Structure P
Amino acid sequence: MIKDVFALIEIANEDLDEATDSFKKGRYRITCFFSQQAAEKYLKAFLLSRKREYPFEHSIAYLIRECEKIDRDFSLLFEIGVHKLGKYYTRTRYLPLLKITKEDAVEALGMAERVRDFVLGKLKVSKR
């Protein structure tokens, strides 16, 4: 099971790398999508580490609430607005597309990085 947690973290890291690379290329829609994907997988890695499973759910808000049931500190992620990443799951890929600005991408990338740092801190795992 621990092997699966680390595998999920690695996939989340790859998504975050893709978000960062897309940002550098000015592809802000893709930045936001992969930021959402990274945050989702980091949260699922935490759930997997504690519950031996994670829900097949893409809602960031739902995943934060599930993590909060285990550790109340996850409420901080709501306070900083991480749940807002949820809008990027579908609306960056299907019509009508969200209009994404550079500022949106900066915010999404920052939120994904905060989720990474928060979850890896809870799991006592270094960034890389």
Structure Q
Amino acid sequence: MTEYGTTPGHLYTAETAAAFTRQMADEVHDPCSMAIGLKIGLAEMGLIRHLSAEPGPEGWLITLTLRLTSPGCQYFYFFRESLEARIGAHPEVASVEILWDQTFDWTPDDFAPSAREKIDARQRRMIRITPRV
């Protein structure tokens, strides 16, 4: 995958625009995962319901639909603001629309393999440091 970091890559195709968007989504970390000492991005969490990257006359039109893990999750507005700022900063992106899918069907099975590896590694570390009685 193209790295976009501090020197943005060109978004020549819908595929590269979508890859860039997913990368930016993974730079927004889920606050609940951070509370347990992990940095799991929104794409890794499986929170992206739909992603559209369409070319427009002035640049890419990005639409991202997010789902939340539970009805009690209060972070949609934080996610939206963070994603709009990160994705919209790319010079080839003309607009960013972040929508909320109100279907609450997320489960831990939706974690990406990279997120599952982080969780499993943390659990292994916790088992090693747990004192035995």
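Values in this text are rule-based calculations from the coordinates and carry no lab data. Quick caveat, the model's predicted, so the values are computed rather than measured. Cβ atoms are built from the backbone, for glycine too; each structure is taken alone.
Given a value of 15.9 for Kirkwood radius over Cα pairs in Å, calculated from one of P, Q, which structure does it belong to?
Q
Between structures P, Q, the calculation of relative contact order in percent (Cα under 8 Å, 6 or more apart) yields its largest number for P. -11500 is what came out when helix-only ellipticity at 222 nm (-39500 (n - 2.57) for each DSSP H run of 4 or more, over all residues; to 500) was calculated for one structure; which of P, Q is it? Traced to structure Q. Of the structures labelled P, Q, one was used to calculate FRET efficiency 1/(1 + (r/R0)^6) of positions 31 and 79 (r between Cβ atoms, R0 = 25 Å, to 0.05), giving 0.60. Name it. The correct label is P.
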